[in-house]
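Take a look at the structures listed below.
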Structure P
Amino acid sequence: MIEMKQIIKELIIEAVKKANEQGDLPSSELPVVTLEEPKIEAHGDFSTNIAMVMASIQKMPPRKIAEAILKHLEDTVGIFEKTEIAGPGFVNFFINKSFWLPVLRTIHQEDTRYGASETGKGIKVQVEFVSANPTGPLHVGHGRGAAVGDVVGNIMSFCGYDVKKEYYVNDSGRQIKTLGLSVFMRYKELLGENVEFPGDCYQGEYIYDIAKSVIGKKGSSLLEACEEKTAVSYCAGFAAKVILDGIRKDLDAFGVEFDTWYSEQSLFDSGKVASVINDFRDRKIVYEKDGALWFKTSDFGDEKDRVVVRSNGQATYFASDIAYHQDKFDRGFDRVVDVWGADHHGYIPRIKASIAAAGNDKDRFDVILVQLVNLLRDAVPVAMSTRAGEFVTLQDVINEVGRDAARFIFLTRHYESPLDFDLELAKKKANDNPVYYVQYVHARISSILRKAREERSIGDVIWNEDAVAMLKAPEEIRLIKTMARYPEVIRDSAQFMEPHRITFYLMTLASSFHSYYNKHKVLTDETLLSAGRLYLILAVKKVIRNGLALLGVSAPEKM
């Protein structure tokens, strides 16, 4: 598709040049040529508005410009079945059917690499996502962020970028101390002490479970031999490890692997936080006020200055985030991508300010903001409360609907839009379940190919020019055109970091296949036609497999 567009663009550029040389166009100036695929098939395979864009330059009506372009368009390779001028000056191009057929050969030859590119070759990218505090299990919102971050990384890798996926472990600061206190209070309660549980502590049942584990390991010794500060510190470290191990298991079950698990505490232990604050103080962009240290983020585009060290001497989360993001660039990443919850929108300017202050290009930093997930059951909202007996954890969702359905459905909408996730729909074996709709095509084609081998003794499906030439039905050409668009979809998904483009594409391809299969038999009485159609549907199978692989979703042979 990209190659075909390029051929047409070059023909248009050459036609404008010749039209100017021969006096049919007064100016040789040519804006960027864009080609679109018309929504209505009757308007051709591609269309351009270049004549309308050029009207002010040429001082001519768009239709006259379009006539001049077509007059000098030299289709030496016979790519066009016909061309036409439509409306105020659109130029529509109809491609000869024979030019679509080689797409199939490309798909089969490139196989698992069909759609791959070298767009990002030599560019090191870090994608940091999930990074949930180790203070509780992952919830469904984390799941959506995990799917988005993981697949953005997959797509960029497929397009040649050198991608590293990272989880930032928030194992330092106030929330960890609160976690330790929460566990210690439940520990004391379970050992028979009468305690008043603080309202700002973590309330979940999992805190009881961790406290029970502490008792199993330490008995009552934390009450007998330790002062409370030491006991709370022990409980904090113990609980954080237990919860982080659970997070790792949940993400593994979800099909997400990280290249690096980066500890926030390590930034303090290595002196990186102190170093960056001292550097900023030396440069007069960190100053003291009211006993606290403030960073002049307002000098770098933020709305106001921010505290980096409180008056009690405790560093803020922002301080470690400054050091962490500087460390990312120090590690040699050309681009840094963070996946955050949408409620962190206001945090972007201050991180960009810190990047700029550290001497790095803030435009090399991107943030993907992921909106909330609304859990439904048969279109009825699920009460997001463990007390109501309903689950909210990612693991519970995976257990109920499976990894494939969870990942695919999380990616069916742009991450900037809220997502309704219907648990019952995700389990249905029906066409209104999007993951089933796509996977079923792969399984159906696998079944047809098995039948061809077992009942027709048809061996390997290979390129046969005469057989492929039999593919003339509109539904067959439509299928090939849809598959030809796949590399462009992947390229755009990587460029804009939008994985939902792939799920939309796969549903469109599945729809095209269903339309084709409902109208045409693949295994016919004509040997040549059957061979051509098997070659066609095997290409569909490969494209669906490739797309699902990028999404981290399986491509089943049977369903």
Structure Q
Amino acid sequence: MTNKLLISIVAILIIVTAVVVVLASTYLDVGLSPKDGGELRVALQSFSVETTDPSSDNKDGLNYHGHLYDHLVGANSDGRLDTRYGILSGWQVAPTADAFTLTLREEAMWHDGEPVTADDILSSSNYYFREGAACGVCSNVKAAIDRIEVVDDRTARVHLTKSDVVFMGLLAPIEGDMPLLPAHVLNADPSAINREPVGSGPWRFVSRTPTVSVEYEANKEYWNLQRVSPFDSLSISLVPEEAQRVALLETDKIDVSRVAVTSIKSVKDSGFSVDGPRNVLSTTLRYFMSYDEGYLTSSSEFRKALALSIDMEEIVSSIFPIEAATVATGSALFTPVSPGYQEDLPAYPYNPDEARDLLGQSGYEEEEVKLMSLVAYGMSEMPRINELIVEDWQAIGINAKVVPAEWPTVQPLFQANPQMFDEFAPAPVLHGAAPARPGGDINGVRRYLSGAEGAMLTYFAPNVADGILNQLQITADDEDRALVLQALNRRTYGEYWAIPVLWRHDTYAVKPTLTGWQPTNGTSSDLHFETIRPSR
């Protein structure tokens, strides 16, 4: 071999090696190659109380530590309970709905190699039910449960203090915040949950730097192979400032970040997609005293006039980008994560001419209509929305005005018996918000329609609602109960008992080279980063 040929071969090898190195480093930088793995980098605006012990935090903490764990009952991206996303392979409901038999999936393992067993259900419950636990639903679940019976390694039976057909929703991440914890760790040293946590979820804990970041690695032996991440690791950084999160996105320091409404246009202009959980909150105009004929809110013509006079599409689109909010449809109790949701029920139409006619029929005589306006669940846009609603009411001849309010001042008014809305007579109206819940249909009937103790009494026929609530509470079969709820949706939709306004979504900027993200709709706290994939 001549020197010239040898030199040529060496040169070619050097060039090929350089190209390979450049390509490899590129993949590692952006975390795109399923073969090579890489790092998925996320920025959040809050770590809540920054603990890996779910009993020491509320639902907000799931964004920090929830990636480690499985809930007993999972929820799919539509916000519906789904065994593909929880550590139970199934459950059976007693005919009286006062006992639930839970079956664990056989393939589930803790990150340290120990099998998941029914003892974990019992030990986790005891840990969550201890005095001082801070999780959001711990006290509710504790009050609901009489005892837990371990039947065998894979089976536990939960006996309730009374029938509750939607109890399982409390064990899922939309309503609940009690993921399963390992009995062998809790029995040996419970404090280890916040030092070296062991879960069964799609990500394993690696390390954390307080107030800075938490690091996970992909659980390649996860029981749901379809949810094994193609990335080797997940890094979640705490970045409270919106401007800094956007800057990190644009300088390729992070791949996914929560962004505010005001940043959506700029991140889209920079090539990012905007995604995230949908239908996290619903907002509704609720009529008080509609059961009292001395109030205008008892008139169906008056209620309908107020609904048809609001240009909802214009109001929502003037305040929110399409990625951040959607005009609500159907009756106000139901959202797309509800069993009673009906796709074919539209939003109430904007028809000011019909609204004027209905207003005349209602007996309205220019009395002042006060819209109680409060910032609910951090929705700072609510006051502006209410101003626009009142402008639409004024346009059809209603003497309306916005009255700023706080929840602590409103709550005593509807909790009193009789209610105390004389100051807001003859038409007290409140624009409030509520989180979406899969069991929220029944809870909504109890809270807003029925005459139950502590209810808001915003329905004109609470006695009728009491009967509907009783029927729902004894309908243990999920499909049968969904049919009752769907019928209720259609019925109350035509009664204009309340005005659904919008469904609010959480918004995240996502790097354009990523795809497939399936967070759970209906909650801010079940993000499923393991579903993110590199685009092909």
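Just so it is clear, none of the values below were taken in a lab; they were calculated from the coordinates. The structure displayed is predicted, hence computed values, not measured ones. Cβ atoms are built from the backbone, for glycine too; each structure is taken alone.
Name the one structure among P, Q that relative contact order in percent (Cα under 8 Å, 6 or more apart) of 15 was derived from.
Details: P: 15; Q: 20.
Traced to structure P.
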Test item: FRET efficiency 1/(1 + (r/R0)^6) of positions 300 and 444 (r between Cβ atoms, R0 = 41 Å, to 0.05) calculated as 0.15, pick one of P, Q: P
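Quick check for you: by Kirkwood radius over Cα pairs in Å, which of P, Q is greatest? Don't skip to the answer; put the middle values down first.
Values: P: 27.6; Q: 25.4.
Checked P, Q; max of Kirkwood radius over Cα pairs in Å sits with P.
Using helix-only ellipticity at 222 nm (-39500 (n - 2.57) for each DSSP H run of 4 or more, over all residues; to 500) as the calculated read-out, with -8500 as its value, let me know the right label among P, Q. Before the final figure, lay out the partial values.
On the way: P: -16000; Q: -8500.
Answer by label: Q.
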